Structure I
């Protein structure tokens with residue numbers, strides 16, 4: 001027949017305790033990894049990284065290693081922009 005007193009579990013062996021500790025450590029690591037992935041994949045974070053990347057590329061292409069502005073490149077970009085705007089204005093004028 002059955003006894004009315006509940007069975008008291010035996011204390012965990014060192015191997016079981018070590019496995020439980022390792023499992024807890026892996027859960028914590030997995031949790032932090034998931035949190036990092038969620039942060040990296042959020043739309044705001046993606047946009048922030050892309051904007052920063054564009055800023056860096058623009059700075060690298062418009063400035064010398066000393067930090068001086070590359071006037072020849074800036075002048076070329078401004079000239080090209082002026083030509084495009086002038087062309088768009090002429091096309092618009094001819095259509096009217």
Structure II
């Protein structure tokens with residue numbers, strides 16, 4: 001029964017949007033038109049620069065983290081190897 005109520009709600013919303021769209025579309029057009037007059041190239045260029053800078057910083061961060069993790073694993077492995085070999089008694 002829930003699917004029927006969802007269907008009826010969807011149909012009602014669709015009909016409402018169809019009836020009200022002639023009133024809302026011009027208002028949305030008036031709100032959006034000033035945005036379309038903006039110069040987009042400098043904004044896009046700045047966005048690409050910021051994205052590229054973020055990508056480079058992220059690469060540096062992951063490289064540093066990778067080296068740190070490798071160092072920790074190497075130290076742990078060395079400690080395990082030392083712990084497995086008992087000292088040799090030369091007497």
Structure III
């Protein structure tokens with residue numbers, strides 16, 4: 001991790017590579033977007049849905065993957081988006 005004779009500065013974390021910084025930024029964004037989707041959701045509406053569609057919406061809320069969620073629900077992407085809007089779940093990218 002450190003070259004010869006090198007050590008991290010006292011009290012500071014070691015410098016991250018650009019790749020590590022990008023991964024951390026993407027992880028932070030994913031977490032933030034997941035929270036936005038969770039907060040915007042109409043949970044009473046979602047709980048009243050048939051199990052397959054409810055689970056697909058939950059998958060979307062957790063992952064943000066509309067294509068996967070539509071496939072899980074057995075809906076077209078357009079149909080899933082209509083359902084997502086009815087459920088109050090925002091689409092953030």
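Any read-out appearing in this document is the output of simple, stated calculations on the displayed coordinates, not a laboratory observation. None of the values given here were measured: they were computed from a predicted structure. Cβ atoms are built from the backbone, for glycine too; each structure is taken alone.
Quick notes
- When Rg and Dmax of the Cα atoms in Å, for residues 40-79 alone is computed across structures I, II, III, the figure 9.4, 24 traces back to III.
- Origin of the derived value 1.9 (distance in nm of label points 7 Å out along Cα→Cβ at positions 32 and 48; candidates I, II, III): I
- Which of I, II, III yields -19500 [helix-only ellipticity at 222 nm (-39500 (n - 2.57) for each DSSP H run of 4 or more, over all residues; to 500), calculated]: III
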